[in-house]
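Got some structures for you, see below.
Derivation of every value follows stated rules applied to the coordinates shown; laboratory data play no part. Computed from a prediction, not measured in an experiment: that's the story for all the values here. Cβ atoms are built from the backbone, for glycine too; each structure is taken alone.
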Structure 1
Amino acid sequence: MACMFSRDLAASALDVDTALMAHRCEQFEADGALWIRDREFPSIYDANHVTRVSASSPAEIDRLLARMDTEYAHCAHRRFHVDFRTHPLVTARLALEGYARDDTIMMVLGGPLTGAPKEHDVRPVKTEDDWKTYATLKAADWEEHRRRLPDPRPGPEIGEAFVHIYRRKAPELQYFLAFLDGKPAAFFSSWPGSTGVGQVEDLFTLPAFRHRGLATALMHRCVGDCRERGARYVAIACDPTDTPKHMYAAMGFVPVALSSHYLKRLAG
């Protein structure tokens with residue numbers, strides 16, 4: 001499968017990531033931005049943020065920032081997602097206002113995955129018991145992530161909120177579980193998108209089961225599911241400070257864009 005990486009493909013990868021976060025959330029366009037909001041889960045950044053910012057003048061940025069306090073009064077944070085299409089006046093202003101930045105690398109697979117997966121028991125999440133199994137694994141995933149945070153105060157309720165949010169996105173978002181010796185050990189998800197670019201997301205393996213080929217098996221299953229449901233290209237978002245990016249690159253994913261997240265936590 002030939003792959004021509006371009007600015008348009010990078011934009012499409014960023015847009016499918018936005019669509020995945022926004023799916024089943026409230027969303028509207030106003031004051032030069034797309035607003036994503038979920039009043040039920042105010043602590044989840046992905047469900048409560050502003051993105052696709054087209055504001056480009058100091059007056060427009062003033063209005064945007066002023067509106068944040070109204071639209072996200074239910075949240076203890078303010079968050080913007082920006083990328084190469086965002087005007088530099090916006091990012092400069094966010095830095096001035098004390099927003100902290102972190103980045104995500106968007107990578108895209110245009111051809112087949114490299115390597116052959118080992119035979120593993122991989123099943124789609126469909127039943128109530130499947131979702132309970134996923135929730136148990138997600139709790140372990142969140143706890144591992146929480147320990148790496150500079151401020152690890154958020155408790156298990158955040159992991160529980162993610163389960164509710166992801167379950168609400170199903171069946172368009174399809175989760176898969178991987179089992180080893182009959183025990184649930186890993187999960188991953190697929191999202192076909194709507195413009196020929198799909199996304200795989202949220203890969204986790206319990207520490208005791210790592211380096212056994214489960215992640216590779218899940219990657220092949222989820223990429224296959226994206227393509228069976230209409231995606232030609234498949235995107236993945238990864239942390240530039242974490243090691244999985246090297247696994248994705250070795251499997252054929254190419255970095256195409258950087259998405260930056262600007263966050264301000266409110267006092268109290």
Structure 2
Amino acid sequence: MSTEIYYFSGTGNSLHVAKELQKRIPETNLIPIVRLLNKDATKTNAEIVGFVFPIYYVSIPLPVKEFIKKLNLKSTKYIFAIATRMGTPHSAFTDIENILKKKGKSFDSHFTLNMASNDPKYDYKVPPTKKEIATLESVVYNRLDSIQKIILNKEKNREKDTSITDPVPSLLVKLIPLINIFVRPFAEFIGFKSHYYADSNCIGCGTCEKVCLSKKIKMINKKPVWQKKVKCFYCYACINYCPKESVQIKSWTEKNGRYPHPYATANDIAGQK
């Protein structure tokens with residue numbers, strides 16, 4: 001029984017989940033979505049196919065959406081997804097289900113895992129202690145043990161989202177479908193426009209270029225340049241892996257810390273390309 005897990009990860013949360021799930025399910029291949037984006041189509045012969053990704057703009061990241069549209073799932077018997085997030089509601093599974101329906105497929109199971117936030121904007125606070133991170137990880141490991149059994153037994157499990165931790169007005173939750181119709185396309189369009197820059201702490205090490213999954217960043221004269229003609233994936237790898245915390249978004253991140261997953265290195269993220 002072959003299994004393929006397609007993953008997308010900017011700062012390591014989803015990569016860590018994908019690797020942990022691979023340990024639990026025999027004959028599982030991990031496949032980075034970024035590496036397949038330039039292909040016109042991808043066909044899988046795996047019996048079980050899973051997607052692991054973070055939540056962006058209350059839904060799926062643009063590269064994940066583009067990839068699933070081009071993925072041939074004709075031979076697949078069981079489809080699942082795992083979304084990682086900091087605790088806000090999302091419509092990712094509904095959005096993917098709409099894509100799958102056009103292929104004559106549907107979800108068999110999907111799950112949402114809460115993990116430490118890696119979005120450094122506004123009033124962001126880095127998880128203060130290793131103990132807090134360990135507590136989150138412990139919950140994730142326990143959930144993955146349960147998820148493993150569901151997948152191996154090919155059970156139907158479209159769980160309801162009962163682990164929302166961020167207080168979100170009920171009106172905003174109701175507006176998610178409208179956000180996906182109007183806000184997401186705008187956000188995807190302005191992906192060509194960059195609000196990123198490197199401050200005076202930049203040492204020209206090139207880590208940001210190395211981990212940039214969309215290849216938007218190019219080092220010129222030992223300084224990162226966000227190329228205008230290349231779309232940004234908003235993965236925040238450049239921000240969270242900069243060793244000097246030099247990469248900023250407007251004035252939104254200057255006083256905030258950073259969080260890459262402790263078990264995901266810059267080489268791990270760059271390896272997706």
When relative contact order in percent (Cα under 8 Å, 6 or more apart) is calculated for structures 1, 2, the one with the largest value is 1
As an exercise: FRET efficiency 1/(1 + (r/R0)^6) of positions 107 and 243 (r between Cβ atoms, R0 = 25 Å, to 0.05), calculated from one structure in 1, 2, equals 0.95. Which structure is it? 1
Structure from which 3.0 was derived, distance in nm of label points 7 Å out along Cα→Cβ at positions 59 and 195, options 1, 2: 1
Distance in nm of label points 7 Å out along Cα→Cβ at positions 35 and 203 from the coordinates reads 3.7; which among 1, 2: 1
Determine which structure produced the value -11500 for helix-only ellipticity at 222 nm (-39500 (n - 2.57) for each DSSP H run of 4 or more, over all residues; to 500), calculated from the coordinates; the candidates are 1, 2. 1
